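Multiple structures are listed underneath, in structure tokens.
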Structure 1
């Protein structure tokens, strides 16, 4: 191999440089990840996209296939056994040792790295203090709440001073109220973490709050990456649009008019030419039982109600017809319109509430 071979040539600088290639039957994961120390990267994607496979590959629990590489701080890791990697992992169900106290769970990592027992327990006590759990030092996992167990699991992972922290759906096991509090605490701890952190989640709010950069994976490949606000403003697949709560369409722009690949035209405020995406939030959609005559909206489509469901404090209306879309209405508005599956309605959206951008 030559010095420029991507598998053997060490990257310059610190941080993560990886191409995660894994083949399993007909499925192929091929995801490139890079991050500097202090970065928090979130892997997002639908079930079966390859998120957990990517995390397992980073941890060394799943071997890379030909063409893959994994470098951390200039050191090649893909040939290093999992137990010898400077990697900390927080699993979805935390996997705390049930027979050990919170203190000894945290001390376990340093002890495995050769730290004497007394010193390891001193370090663990410091982590418990930092996590606000000093009074639970002698408590075993079954007597901890979900939020407390999650903080012990994070402390156990951080106690080994990893250069790469992996978090697999770290908040999924928590109830809604606990999740809110623990998410804020986890964000604080990640902000102080000086190495690379990779978070796997299907929850867009967890990703938006905890991560500096999002990497969206579908069918084993990266379909979009960028900062949370960039992803939210310009989704490029239907999955991402649903994730951030937008109606998304693709078409051909001619000035202020976008002719969709399948469906009617949409009028936008942006003047563009060529292939574009058009997006607008469900809250921008106004529904009418009869064709409106005095509306200033430039976009008008006849639709049929396919379904209704509670969405936060509003009702999400699923519409089919000229343009399939989602609309958010108050409960009162839904009742006044008498909406039910099969109802015929007219949907309007003002051009100023749409956003068009190059595809």
Structure 2
């Protein structure tokens, strides 16, 4: 009788454990968000953060541009005369979960004493300035120190010991001045020495790979011992990104450093992509509805995913391309303060990069 009773109690206990485990699993599936760990694996939870739609949200924007000391003129659309404000009032709604609202105080507490670096081109600058403004709005009276030197800018929130860096290097790989001229070296990342010792790295590259003529900052491309006057830019991007992938595997200790790739930020110069062939981003006042972009993904997206699938270390892709493609209304167009014509590449602040940082925050609190 005693043995039978013991068996029954043991069986009931195991059933209770299984039920509790299943309940926790269900709760986790509802609560957490899937930032893809791209090594040919499935997403880490049931909700895709990057599939959804834009909805009007009266609580937006997350900060006022006039109250943020970190915004460059090229992104400060309200200051430089943009007449409409509706573009400021959209939030991203994933299909099957809610995006947590950004909490700057929580962010600073989690990253107390840590160093965060954005590495890449002016889209990295766009995202870095956005995060600096979002945090500043949460702790407006906290002491913040800003430093600019050559390729490296930083903002330190002194009360928490958190420093946000941005390191400008549009190709990730090096450009070196040699006897023949300026050489884009697809196999070299000497600049990577400056990226070591960070607690969080967010990389980005693509836009400058398409530049030609006077805006192209190199004269030759080298790939190992081979030197080219030019080459297919998508192929060059793949080779350069593969060098970066090797750098991540050789130089990043993922027990100490988290690594993200910012994703390919789209442009809106060609209205035919959203079935308005005579238009560009200028004068666009609202996002595209729905969750798909008629023009499809830029070819660089496939290159990024191919490269990320080869990395041994975990690198998380902020897959912001499609949700950003829907925001044809969110560029500075003619309202950037640098007088550079119509800008359909970068993004107004406040604006779309705030959502990129919200997605980054969601990934980090998983």
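Taken together, the values in this text are just the output of simple stated rules run on the coordinates, not laboratory data. Small disclaimer: the values here were computed from a predicted structure and weren't measured. Cβ atoms are built from the backbone, for glycine too; each structure is taken alone.
Please state which of the structures 1, 2 yields 0.15 when FRET efficiency 1/(1 + (r/R0)^6) of positions 162 and 274 (r between Cβ atoms, R0 = 35 Å, to 0.05) is computed from it.
Of the options listed, only 1 reproduces it.
A value of 22.1 was computed for Kirkwood radius over Cα pairs in Å; which of 1, 2 is the source structure?
Of the options listed, only 2 reproduces it.
For structures 1, 2, which has the highest computed value of mean count of other Cβ atoms within 10 Å over residues 50-57?
Result for mean count of other Cβ atoms within 10 Å over residues 50-57 over 1, 2: largest is 1.
When Cα extents along the principal axes in Å, for residues 298-345 alone is computed for each of 1, 2, which one produces 43, 21, 18?
It was calculated from structure 2.
Computing distance in nm of label points 7 Å out along Cα→Cβ at positions 186 and 338 for each of 1, 2, which one ends up highest?
1
Between 1, 2, which one scores greatest on relative contact order in percent (Cα under 8 Å, 6 or more apart)?
Result for relative contact order in percent (Cα under 8 Å, 6 or more apart) over 1, 2: largest is 2.
Between structures 1, 2, where is distance in nm of label points 7 Å out along Cα→Cβ at positions 74 and 130 highest?
That would be structure 1.
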